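Throughout, read-outs are computed from the coordinates displayed, never taken from laboratory work. Worth saying up front: this structure is predicted, and the values here are computed from it rather than measured. Cβ atoms are built from the backbone, for glycine too; each structure is taken alone.
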Structure P
């Protein structure tokens, strides 16, 4: 959605996922925890990932560059990647995409 702040989503929402199963893990990562977001004054935002049996089933990103960040996550959801596959991605530092690393931690 083109808005300010930007909103991007792929896969199931938290509500949809919880209607389908009770085994949904919700993991949230704040932009403010990322050094690049803080230095570029883009600290307002978050990414919220939904996992079912360790597979990524949905993600919502709200904040700067959400539309850009969602592209990689669209591929991850479409390919039914699990947490270990996501954790193996090489993520540049510093970058906003480091949010994905935070989402993979248990």
Structure Q
């Protein structure tokens, strides 16, 4: 499931647990990639780590997307993008689990 969005922030976790159990019956060793809520950008309501899973974020930049501030590579913009990324991966860092990220190409300096 790509970029799920659950406005209640509870159903996605329940669904992942159900799917994980069903997959494990067939393939107990398969690595699962689980997207965060709200287009794979929000793990703030996630409470537990499922076994043998990688948590995946999509790191969309606010700069220039879809009509935001143009990206110019200033120190302030780079700091903003880094803070946004760190917020998105806090769940994985706190629980020491793998994260798969599709980073924004604008994080680099021009």
Structure R
């Protein structure tokens, strides 16, 4: 079992790196700073025992993909707005379900 905030933090970092590809030269400067944090966390993950580096990699790759794919700005059409609303609702349902499954798992171990 893996517990901690480092994988979600790397996911957010990856999201910012992915989104920075849409920002030109400012995004390039921003990206270089963010990659430094990824390297620092990777080094700590290698040096410290018991760190779930697979979770770190999963968070980073997921964030990179989402940051690159999700468009910036407001949706152009009502259909796009509805699509993003449905995607947000599905995300909330998945997160709530994850917490429910986690709670059930914790109760089984007690």
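Using relative contact order in percent (Cα under 8 Å, 6 or more apart), single out the structure from P, Q, R with the greatest value. Going through P, Q, R one by one, relative contact order in percent (Cα under 8 Å, 6 or more apart) is largest in R.
With FRET efficiency 1/(1 + (r/R0)^6) of positions 68 and 92 (r between Cβ atoms, R0 = 25 Å, to 0.05) coming out at 1.00, pick the structure among P, Q, R it was computed from. Don't jump to the answer; show the numbers that get you there.
Details: P: 1.00; Q: 0.45; R: 0.65.
Of the options listed, only P reproduces it.
Tell me which structure, out of P, Q, R, gives 15.1 once Kirkwood radius over Cα pairs in Å is calculated. Label of the source structure: Q. Using the calculated result -28000 for helix-only ellipticity at 222 nm (-39500 (n - 2.57) for each DSSP H run of 4 or more, over all residues; to 500), pick out the matching structure from P, Q, R. Structure R accounts for this read-out. Please state which of the structures P, Q, R yields 29, 12, 6 when semi-axes √(5λ) of the Cα gyration tensor in Å, for residues 4-43 alone is computed from it. The read-out comes from structure P.
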